[in-house]
Structure I
Amino acid sequence: MSDYFAHETAVIDEGCTIGKGTKIWHFSHIMPNCTIGENCNIGQNAVVSPGVVLGKNVKVQNNVSIYTGVICEDDVFLGPSMVFTNVINPRSAIIRKNEYLQTIVKKGASIGANATIICGNNIGEYALIGAGAVVTKSVKPYALVVGNPSKQLGWVSEYGHRLHFNASGTAICDESKEMYQLKSDCVTKIS
């Protein structure tokens, strides 16, 4: 008996490591040699391609495609129907499996529904990618990005609230009351 749950319609290929407390729902396919951490939730109709790595407590909503080359660190949220790519210039008649680019989604980042992450662009810690965004360049930690192509609108806290910095470059999260510092166009938590 395993210490994770997989719905009877889920397909889990050989060579996967799946952490305790993880749930894999209807019609999802976990392909060979994936590593999925503890307490993850893989929604309905998701695809996790060969060699993908998901950290602990990663939430994958319905209809998400996570392609080879993607690494999601702990506490990442992948919104409904968002997608990663892994080749810059795909062609049906040309095999480019040796050209897959890596994409790392850092701890605590959230990617909104229907967003697309173009391969080779990393998403910083606690960044928030808006619904429908098309990410064509790497995203800084705590950045809020939206649109197609995505543009940074501001900064968010670890709780996902917009940060409003004062003249001395500090801001406080409305919910957590944690303090953040903006310096040289980079945000760090200081509390």
Structure II
Amino acid sequence: MNLGKILGLGAIALILILVFSMCGSYNTAVGKDEAVKSAWSQVENQYQRRADLIPNLVNTVKGYANFEQQTLQAVIAARASATQVKIDANNLTPEAIARFEQAQQGLSGALGRLLMVTENYPELKANQNFLDLQKQLEGTENRITVERKNFNETVQDYNSFIRRFPTNVLAGMFGFSPKGYFQATPGSERAPEVKF
């Protein structure tokens, strides 16, 4: 064999190795992108579960004639606002997630105020239906926390993969862009002040 044929075969072998490597990286990026979308759908499922519990909670509380109507209306309005914010799983940018999170925090705040006001109604606090709904809401809030954590871990895995060299070149060519994370609520780094 002459040197030209050896160099030609070497070049072909190198090209084949690069092509197979790029195919593997592309397929891995697709799998990680799908994992992010799946994790996002689990986050949405838990937020939807919370939204579905709220009408039952509001109806239970409405039965108490003296209950503050303004508080109930705030919860209903916050639920409507939170359920209107939808994010396409293909567009999980930091800005889109921040909008979604802001709407959900509005609902969390309204629910918190509702539950605080119920302290003034001992009959309501003793109502079994109310207690069951309260437990379901607490469980859902825990599930939301877990799914947000899982989502952030999946996004970190995806973002790290598409930013590594040489995958970053391939990611840029095929439109794989970084996804956004859920962020901690501003002020959550400080412990609440307790006064007696």
Structure III
Amino acid sequence: MNKKGCLIAGISIVVFFLILGLYLMSIYNSMVEKEQFVKQKWSQVENQYQRRADLIPNLVNTVKGYAKHEKETLTEVVEARSKATSVNIDPAKLSPDAIKQFKSAQDGLSQALSKLMVVVERYPNLKANENFMQLQAQLEGTENRISVERKRYNEAVQEYNTYLMKFPTNIFARMFGFHEYPYFEAEKGAEKAPEVKF
């Protein structure tokens, strides 16, 4: 092979590896970007749950003024809030078990709040109280925000997981240590409306 042929072959090899390197860099950067998006969406889920937890002391204090003998229910709400706020998950360590633990703590708080709202029905003056009405509206709005943020988190997870599972990204994902993230799923039986008995 002559000098010119060797030069062309050398340039071709360098160009090939340069293109391959740029391709790998592009895949890696896309995985990082999508993973950060999932983590940001999870933070928004936690943010809305924290907002709900922050409203509860004011709600409890408002109810306490009207329903002094409902101490057990108020205590349950305070304890459930404490448990719910103590469960925090590092977005980098999201797993089905971690999400289940987080959801369980939040569900306990939701149940305690539902019980509190049943108690409130017994106090017409409390239901008419402006502070209570504002807090209740904020709490309802927060519940809606929680639902929206959980949906957005699941959408981000779906996009990220799908990207990781596609060929040849799946090979590079394993090579670089990227893993799938779990979905925030409803509990079994959640499609049925709860039965409230008085």
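Some notes on this structure:
- When distance in nm of label points 7 Å out along Cα→Cβ at positions 95 and 135 is computed for each of I, II, III, the largest belongs to: II
- Structure with the greatest value (metric distance in nm of label points 7 Å out along Cα→Cβ at positions 31 and 175, set I, II, III): I
- With FRET efficiency 1/(1 + (r/R0)^6) of positions 71 and 151 (r between Cβ atoms, R0 = 30 Å, to 0.05) derived as 0.75, matching label from I, II, III: I
- Label whose coordinates, when distance in nm of label points 7 Å out along Cα→Cβ at positions 47 and 167 is calculated, return 2.6 (choices I, II, III): II
All of the numbers you see were taken from the coordinates with simple rules; none came from a lab. Because the structure is predicted, anything quoted here is derived from the model rather than measured. Cβ atoms are built from the backbone, for glycine too; each structure is taken alone.
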